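Each structure below appears as structure tokens.
What follows is calculated from the coordinates using simple rules that are stated; it is not laboratory data. Quantities reported herein were computed from a predicted structural model and do not represent experimental measurements. Cβ atoms are built from the backbone, for glycine too; each structure is taken alone.
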Structure 1
Amino acid sequence: MQNLYLKKREERRIKAGHLWVFSNEIDTARSPIKGLEPGSLCAVLASSGEHLGMGYVNPASLISVRLLETGRFTSRDPAEIIQQRVADALAWREASFDAPYYRLIHGEGDFLPGLVVDRFGDYLVAQISTAGIEALRDDVLAALEAVVDPKGVLFRNDARGRELEGLAIDEPELYGEWPEALDVFEGDCHFQMPADGGQKTGWFYDQRPNREAFLRWVEGKRVLDVFSYVGGWGVQAAKAGASNVTCVDGSKIVCEQITRNAELNGVGIDVIQNDAFKALSELKAAGRKFEVIVVDPPALIQKKKDQRQGIQAYQRLNELALSCLTPNGVLVSASCSHHLPANELHSLVRRAANKRGRQLSIVAKGGAGLDHPVHPAIPETEYLKAVFSKII
């Protein structure tokens with residue numbers, strides 16, 4: 001195992017609990033990394049020689065090392081570490097949820113940087129985004145099989161960031177059997193997604209507590225669900241007694257699945273297949289009004305350099321939504337962009353209301369659920385935020 005030494009005084013962040021080592025923190029004169037195999041294991045040491053942890057290296061990445069263990073580690077096989085991490089993660093989920101539908105592994109939050117695994121009963125969908133976990137894929141699969149004993153594991157090889165790590169974007173790889181559709185049970189509803197896992201890993205478990213919270217306002221109300229995916233917000237609103245639900249999504253396949261999920265739950269939903277901005281503009285022009293509107297877009301800010309443009313897009317989106325919201329209505333505005341801080345989301349919703357001549361009160365704030373643990377030293381793991389506003 002290669003020893004990598006940090007420059008003087010660069011160990012403070014790692015000692016504070018962070019799991020990443022950046023390329024400019026490594027003393028490359030003392031421990032060159034250029035020729036190291038991406039994904040190979042390494043020991044990280046302070047300039048004094050103190051052991052700081054064990055992880056895997058990628059000399060081509062700005063984040064050169066991601067730690068699997070911190071402090072003075074033993075000579076354990078990394079397979080043992082991975083299996084223990086999976087067992088710990090499963091124990092937490094089983095203590096937190098009544099049914100096996102949740103995010104099982106949440107990257108750094110579960111001390112497995114570069115790995116995300118979602119559970120759908122007897123089936124698992126995994127995404128690997130780092131060279132280190134890719135090199136340990138067999139160990140990951142073995143741990144999942146030993147600890148969870150699933151019927152099938154699907155590795156989605158299209159995670160954002162794979163190319164930055166020098167990894168190929170490939171077709172999914174399946175181990176074991178696989179159903180025709182993936183099932184999820186949330187609240188009183190039963191959902192199905194395409195068998196290949198749909199968007200990302202198939203279901204946005206992170207929004208579960210926010211979807212649960214918003215249901216208190218929907219009974220007897222007209223509800224608009226923008227960026228609805230397969231109907232996580234909208235179908236539950238209809239089931240909870242909304243008088244009318246309209247879902248908007250740009251994907252034909254997704255819109256067809258919304259209809260199927262509505263039928264599966266015995267409710268009716270209006271579905272609009274269109275770009276969200278265009279759909280909202282057309283609803284505004286038609287004079288359509290709703291008492292509750294949910295705006296839950298994909299990340300509109302992928303990189304820090306796009307922050308200004310992304311904030312403008314979020315604000316424009318909320319302005320359009322407010323044009324369709326009745327007085328004393330409820331706007332649920334969400335963002336999964338790490339580069340959009342929660343206070344900025346609150347501010348842009350306020351600015352959107354001001355531009356529309358409306359006033360708002362924030363009545364609730366939300367984040368991800370119990371299956372998305374936040375690593376306190378890594379703010380990137382606390383990416384999701386939602387703000388619930390009463391608009392007059």
Structure 2
Amino acid sequence: MPTTAQRITQQLGQLVGTPSVSSTDPGWDQGNRAVIDLLAGWAEDLGFAVEVQELGGGKANLIATLGAGPGGLVLSGHTDTVPFDEGRWQSDPLQLTERDARFYGLGSTDMKGFFPIALAAAAAFSDATLAQPLILLATADEESSMNGARSLAQLGRPRGRAAIIGEPTSLVPVRMHKGIMMESVTVTGRAGHSSNPELGNSALEGMHAVISELLAFRAELGERYSSEFFKVAYPTLNLGCIHGGDSPNRICGSTEMHFDLRMTPAGDNATVRSEIDRRLAALAGKLGLGIERRSLIQDVAPFELGADSELVALAEKLTGHGAESVSFATEAPFLQQLGLETIVMGPGSIDRAHQPDEYLELEQIQPCIDLLRECIRHYCL
């Protein structure tokens with residue numbers, strides 16, 4: 001029988017070797033069903049009752065439950081990865097490679113590595129009589145649409161007392177993160193010969209006014225919604241890209257810009273979006289231009305769990321770390337909608353994610369197993 005370390009290496013090797021990229025680019029987007037099937041088989045071997053939620057297009061969620069009844073603990077992760085540039089890797093991104101006391105491979109830290117570790121923690125309880133259930137949750141499309149978690153929130157499952165999302169935090173508990181929205185603004189003017197400005201109405205000049213308005217609003221957001229709990233204390237608004245016009249001797253008739261906005265839990269996405277719309281409408285009337293905003297993605301809400309919650313107190317006690325915040329978004333708001341006290345806490349560093357030569361430090365594995373076992377004891381025994 002393989003040791004725990006050997007089993008984790010084998011399982012992670014299979015997960016890394018099973019492509020499951022999710023992307024808004026159809027050329028990259030893949031299903032995750034093969035990964036779900038692997039996890040379902042391993043969970044069944046430990047005595048979990050397995051349910052696969054089909055999402056269409058070769059995508060699915062997994063809800064695997066050990067024990068029965070209300071309450072319990074959810075160990076949650078996403079099964080997809082971001083796209084990759086194989087030529088920038090020192091080794092095959094779809095083959096697990098061990099070197100320098102690290103596991104290299106696509107998704108090794110973000111976040112396929114969490115699943116073999118969670119299963120290893122669960123294995124200690126496969127023959128136990130649980131007072132409350134242990135639930136392993138695996139989702140689709142976190143890296144793109146978060147449709148897997150959105151679907152679970154609509155379904156109203158799984159239920160439980162608490163949830164740990166194993167995103168890479170170097171095993172430091174995270175109880176707060178910013179939300180995210182990605183928006184497009186299109187300015188439509190009137191093209192004309194550049195020799196006479198009165199022949200047209202420049203969309204590019206209109207976009208200059210839009211940018212000025214958004215930057216002024218960004219400063220106001222910082223005054224209203226700052227939170228010193230974050231390293232970047234204020235909401236961020238990034239102007240990502242702009243395209244428009246076709247010739248230097250033609251008045252620009254149309255231009256489009258994309259931006260993202262990451263909101264602190266002190267505010268909410270809907271209020272901010274409504275205020276942007278109001279400001280853009282006023283600008284359109286003033287300049288005589290068409291100005292339209294549309295969302296590029298379904299937004300993710302800011303997330304916060306109270307510092308005095310049971311789960312935060314437990315995680316801080318077990319890790320010896322005070323709970324922190326991060327600026328990246330996770331599926332935590334959707335699990336909160338299910339009534340779960342939720343934190344983000346997992347092995348590896350987010351600094352290694354979404355880049356060539358992604359890796360998980362081997363020294364993080366056993367401490368994570370031990371940590372999850374203590375959490376299981378607290379909530380399930």
Self-check item: Entry that produces 3.3 once distance in nm of label points 7 Å out along Cα→Cβ at positions 268 and 300 is calculated, selected from 1, 2
Solution: 1
Quiz item: For which of the structures 1, 2 does the calculation of semi-axes √(5λ) of the Cα gyration tensor in Å, for residues 132-259 alone return 45, 19, 11?
Solution: 2
Quiz item: Given that mean count of other Cβ atoms within 10 Å over residues 180-187, derived from a single structure, equals 20.5, which label among 1, 2 identifies that structure?
Solution: 2
Quiz item: Comparing distance in nm of label points 7 Å out along Cα→Cβ at positions 12 and 148 across structures 1, 2, which is largest?
Solution: 1
Quiz item: Ranked by Cα Rg over 2.2 N^0.38 Å, which of 1, 2 sits at the highest value?
Solution: 2
Quiz item: Any idea which of 1, 2 comes out highest on percent of Cα pairs over 16 Å apart, for residues 204-243 alone?
Solution: 2
Exercise. Work out which structure the value 11 belongs to, where relative contact order in percent (Cα under 8 Å, 6 or more apart) was derived from one of 1, 2.
Key: 1
Quiz item: If Cα extents along the principal axes in Å, for residues 68-115 alone is computed to be 49, 25, 11, which of 1, 2 is the source?
Solution: 2
Quiz prompt | Which of 1, 2 yields -10000 [helix-only ellipticity at 222 nm (-39500 (n - 2.57) for each DSSP H run of 4 or more, over all residues; to 500), calculated] | solution = 2
Exercise. Consider the structures 1, 2: one of them gives 16.5 for mean count of other Cβ atoms within 10 Å over residues 156-163 as calculated from the coordinates. Say which.
Key: 1
